[in-house]
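Below you'll find the structures, each written out as structure tokens.
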Structure 1
Amino acid sequence: MDTSKLIGHLACFVAYAIFGVNIIVCKDLTSSQLISPLALFTLRSVGAGLLFWVISFFMPRERVAWSDHPKILCASVLGFLLTQLTFLIAIPHITPLDCSITSAMSPIYTMIIAAIVLREPITWQKVGGVLLSFAGIVFLLLNSATAGGATQTTTIGLLLMIANCICFSLYLGIFKPLISRYSVVTFMKWIFFYSTLMSLPFSFTEVVGLNYVLLPRNIVAELAFLILCSTFITYFLIPVGQRRIRPTLVSMYSYVQPIIATAISIYIGMDTLDWQKIVAAVAVFAGVVVVSRSRAKV
């Protein structure tokens, strides 16, 4: 494996590992009901956007073609606005098990979308790798105890999670050529600029009127993690992966999320390591290896 692809794999692994922790953080934040999903989204967008804009001042200036701004706007809607809002609204209305299984469909959606949009061939090897990882993650979920979150999945929760997966799969499958055209910082600073413009008019009153001083310390810490790690770092790393490896492979790293959640549970004593978890983890990463070695044009 060449260095560029290795960097892409590492970037996606770290990003989705953070997303795995983010599931737990978002559950706690939304369950507290102190901040609405839309306000949480706006805080993420403003916070990460400011960080990207500040960094851009210390980098060589890069002009974005005016014809690309509508495309970046669409990328912002699919890759951040709709993806994050549907997730934040769905979390209180879906059980952890159903949420994880629904999210596990994302690589399958991405593989189909990449085949249609980017003409990325669907080979038997690629299908086999995706299904192997999918089987591993479902096996893990069905053999793991789940706690917290909703006690029953509602129709709206399920539909929102399906929409979440499809939106992010469209983002991964459609915008790889656009992302490859610009530096990560330039691309992301405009992504968050447009997402802030779209959300701030609807959440301005709550965001400005929120008494941040009186928020519990754990909520403040979770907000900081949400903005710095789950937004700024992950949305920096994902384009790094998108530029170097295929969309289906990027999406397959979503299978890291439940493995990380399980690892955290084992570490803090809420779960134990057994052969089922080992088999599931081996199947997931074996599937990634199979797909990474499949022949493709992009």
Structure 2
Amino acid sequence: MSLDQAHTNDEEMSFLEHLEILRWHLIRSFAAIIVGACLAFVNKSFVFDSVILAPKSGDFITYKWLCKASAKLSEVLPSLIGPDTLCIGQNMPDLQNLNMAGQFTSHIMISLVVGLIIAFPYIVWEVWRFVKPALTEKERKNSTSFIFMTSTLFLAGVLFAYYIIAPLSIHFFLNYQVSDAVQNIPQLSSYNGILVNMVLGCGFLFELPVLIYFLAKGGVITAGFLKNFRKMAFVACLILSAVITPPDIFSQVLVTGPLMLLYELGIVIAYRVEVKEKALAKQDE
């Protein structure tokens, strides 16, 4: 019998057996990341030219949307906004690489990040397989929705950062000058670092409803506690936004807004968990 079968069938397992099972779940998850990273590595042109470097191009879809929005708004509010006011993303400076191995290192780092994003649903599935024996039969039946929602929230955070936060922040910093005598010549590593931090940061922050669900399920928090903690949560969201975004207020507000919406969703989730737990308790009585 394999360790996974023992994990499924035996209620009593030693601590070392649990560690051994966890080790194999981690190995398979890491292998999935490596497979995704290899796919990204061999498709270098698409990954960099069409994905990573796209937000610094004037043809990026977000800049086109903003330009079209500016034209529409100028017709309605001509005194407040012009037809080209929101047409940003043009004439951004080229990136440079100063380190001999800088481009190769960036290639590996970006490939690993892309591999993580590709493998994320599988990693969630591996996590579920590990905790499955501790779940009730009803909770096991809901596993598909759990994997779907967790993966969807992560992907939503990644896409939100990539299409909303990243292009606005990149445009701001690549064009910001304290003086015309100072020229912006950004480095590839700096550009990649900002993009990766925003994309992965938003991806994991968007898992807030999932975290709240498990905390409510474990009786750690309640809907009432979350409601009373709302003001502190707003401050916490601002701090988290400041960590994953560049140091400008606009980007922080853009991230804080969706986080607070997810927090409100978490309150609803916590309330529904409480109602279900009370119903189950009455049935047991």
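Tabulated data for the structure shown
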item: When FRET efficiency 1/(1 + (r/R0)^6) of positions 103 and 127 (r between Cβ atoms, R0 = 25 Å, to 0.05) is computed for each of 1, 2, the largest belongs to; result: 1
item: Value -0.33, -0.53, -1.23, calculated as log10 I(q)/I(0) by the Debye sum over Cα atoms at q = 0.08, 0.10, 0.15 Å⁻¹, assigned to which of 1, 2; result: 1
item: At a computed 41 (relative contact order in percent (Cα under 8 Å, 6 or more apart)), which of 1, 2; result: 1
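All of the numbers you see were taken from the coordinates with simple rules; none came from a lab. This structure is a prediction, so every number in the text was calculated from the model and none was measured. Cβ atoms are built from the backbone, for glycine too; each structure is taken alone.
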